[in-house]
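Readers should treat all values here as calculations from the given coordinates under stated rules, not as data from a laboratory. Here the structure is a predicted model, which means the values were calculated and not measured. Cβ atoms are built from the backbone, for glycine too; each structure is taken alone.
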Structure I
Amino acid sequence: MGEFDIIQHYFNRQKAKQHSVLTIGDDCAVIELAPEQQLAITTDTLAVGTHFFPDVSSYDLAYKSVAVNLSDLAAMGATPKWISLALTLPNIDHQWLADFSNGLFAILEQYNVELIGGDTTKGTLSITITAQGVLEKGKGLYRHKAQVGDLIFVSGSLGDSKAGLELLANQTPSKNSHQDYLLQRHLKPTPRIALGSLLNHYSQCAIDISDGLLADLGHILERSQCGAEINLQNLPLSTPLVTEFSTLAERFALTGGEDYELCFTILPEKEEAFLKAITQLDIKCSCIGRITQSGLTLLRNGEKVELPKQAGFDHFSL
């Protein structure tokens, strides 16, 4: 089976759903945007040994590869529409490809996203996805738009993915529902698409938590030239995380990464309206601090706490 046979057999499963896609299957896919729309584009690569273990389920791998890109679009307040896939394979394993294809299209169908192109090649296993979404002109969530006095919120719970990774790294088989929850939070993160879209009405600033809360919040602070105070007692920690990793739960939440929750700012005068609006989405959002003039301060019940030595994940600091 050659390159184009692989594409035809495993990845040519969707019929064009969106009228904005003018052509698929040429040297480029061609799409048309409405006059009032902007295009949001993101690319992520997942490489074996760096982002995932060699024996990970290819279904889960495909699902997560898409999810992390959709999370980037959610952090911009964009609605995901299309992806392209570059897949590098060491060899042709038909069962692996079948499972990978099933995982890929499962999440694409879930979020109404279309595969419109890509490439396959031989080499060390890696998956690169470019995702594209649309934004209404004049809208969007940007790292440089935090303002002093803004409230800092996060969605969901933090630290779960790091805990799931620890279970995988230690080859701990799932023994109970708590461990199963943590494993699934690592393998199948939830891109907060609906929340990102809602935030266009209440916020101007957001980021998805991929490298850890402190690291990713740090990107906002650097771009916005401001500081922050974080109240540790307000960190949202799940019951499974606290039960299985009680002494490490807080550190995982601050520095663990790969939760793919959103960290965002809300003007104090919009907080009440925002909290009322999110009840329609059934997504927990927690206020964990506020934007300040400078510096990053951790507080526990008003008392300063020392910052962790390692703020988050960095590929080139290993």
Structure II
Amino acid sequence: MNDFLARAYRPEDAAAVADLFNAVAQAGGGHLELPAAAIENVVGAEVRDLASDTRVITDAEGRLLAAALVRLPPEGGFRVSLTGGVHPDRRGRGLGRELLAWQLDRAAARRAEAAPDGEWLAEVDAGVPDAAAIRLYERLGFAVERFFLEMAAPTSAPTSSPSLAPPVEGLRIVPYAPDRERELHAVHNAAFRGTWGHQERVLESWAARTVRSQTFLPEVARLALAGDEVVGYVLPYADAPEALYIGQVGTAPSWRRRGVAGALLCDVLEAAGRAGYTEAALETDADSTTGASGVYEKAGFVVKHRVAVYRKPV
């Protein structure tokens, strides 16, 4: 690659890769910020082999200019997430095209190994304003499949009073407890089964990406209980020093449209305010059949950014 050097990702690259991905997202109008620990979580949970499934590009001085990860689906899954980017200051030199072509080749090789008779889809995304990334995707045969919304809300002012979450008859909201992990996993699968793009993961894989991840904030997470049964949850993660990211919001199918998610979000925003966070952010499917975006708007979230998801067969 001319004067550039290509090599595999190393664990000590996490902070530089996070900075790179944040710069790419912000250049495309994005709102979220990834900490280094988020990169470590993703690599540890979804990249099978650093030597063969990752690549970073540096200049002669070792400055990281671009990165690419091939994130494999769980057993029986179908989505291969091709995560990557080129620093906005280094675009226009062919790095993005070469990296994405390399990712597609690696995805095809992994499919041939793991699921030769399966149908895998390579998935990439970009902020709607990121015309350069979208041109690249379309040039390589990707087609837009879905739009997601990045939303944000201010947290509630710190208070010593009891939660102001709207009451839901027969429901209790409690802090997250690790001994609920297995039950929570089952509720999560039931809540998202059949939704667009969902891939079920076994407990160990799911927990590594969520409640056992480095960025999970158990002190702010909340569960909704009916009797002693988990029927809803909100799982937040460290995003930036003054902002948190709500990664999962779910309600058991039998409890949908009864205000569970709204009550949970209200409680989490209060807990986040007491913990010193000033803002909460999340992403949601713009076309979700659950009406999630409306629930979030009622809880005070507003749309900050739109992300387009592109796919092509592997």
Structure III
Amino acid sequence: MAVTTGDRVVLDVDGLRMRYGANDVLHDVSFQARQGEVVVLLGPNGAGKTTTIEILEGFRMRSAGRVAVLGVDPAQGGEDWRARLGVVLQSWRDHGKWGVRELLAHLGSYYTCYSTEQIKRPWDADELVDAVGLTEHAGKKIRTLSGGQRRRLDVAIGIVGRPELLFLDEPTAGFDPESRREFHDLVHRLADEHETTILLTTHDLDEAEKLADRIMILANGRIIADGSADELSRRIAGEAEVRWTRDGQRFVHSTTAATKFVYELFKQYGESVEELEVRRASLEDTYMALVRQAESGQGEAGVRTLEEVAG
């Protein structure tokens, strides 16, 4: 993840709503993202992730709320504004007969006129090919690439103009483990070295934890959580799971105060406590708990006492 983030607000969303007919898809969505920050948007299918991103990209008109992307309302963004964005969609459009380097050089030529004193656009084609791990395939026709190689080319197309803000929708779909690791390194370099702000959607929770400065969870059209993986873990009751054996019987207890619970456990039962294990909640545990709470309308569960658990 990015070590530091800038002070400049790149994304500023306040009270965003989206309605289709009588159905509200987004309800009062509000958040900010700053320069160089990697924000991962998580949520079940139908939560409103794609709709949110399409509004930010200027591809879909919102029903209500205020949105500023790089200081501009995306509903009114012109060509100069769009040249500052990068977009990598889930679907891939086949360019068939083009060569890899050839296509990137051609697409990059469209960005030359949008260079500034601060940002030289576009990337050099050879530098970009190397950055996405396609150097060995730079001269190949695109139709000969594997699915994972085509996905890496998709990412290269999305960043060819050196975007200040990059939208990545399931970017590592089809990647093998090595390619995924190389892509993660690229995201870190874009954020850390080039101060690119990145908004990424993924269903891979391990990927989210590795990449994100912040994770936002969207459920039922609302942001139900916003913070680092550690901060989100502290949101759920049962942040830690304590397991132990006593007199041959196995016990399991969830608690937000594991240290205190273990102290009281040994204070009460002493050496009869065996095979003690404390397991912290993973991002997957946290995600599933928060989504279930949001979908059921339930609040956080209370923490049971030591006597209730160990009896």
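So if we calculate mean count of other Cβ atoms within 10 Å over residues 70-77 for every structure here (I, II, III), which label has the highest result?
On the way: I: 27.2; II: 18.0; III: 14.5.
Biggest value here belongs to I.
For FRET efficiency 1/(1 + (r/R0)^6) of positions 142 and 254 (r between Cβ atoms, R0 = 41 Å, to 0.05), find whichever of I, II, III sits highest and give me its label. With respect to FRET efficiency 1/(1 + (r/R0)^6) of positions 142 and 254 (r between Cβ atoms, R0 = 41 Å, to 0.05), the highest-scoring structure among I, II, III is I.
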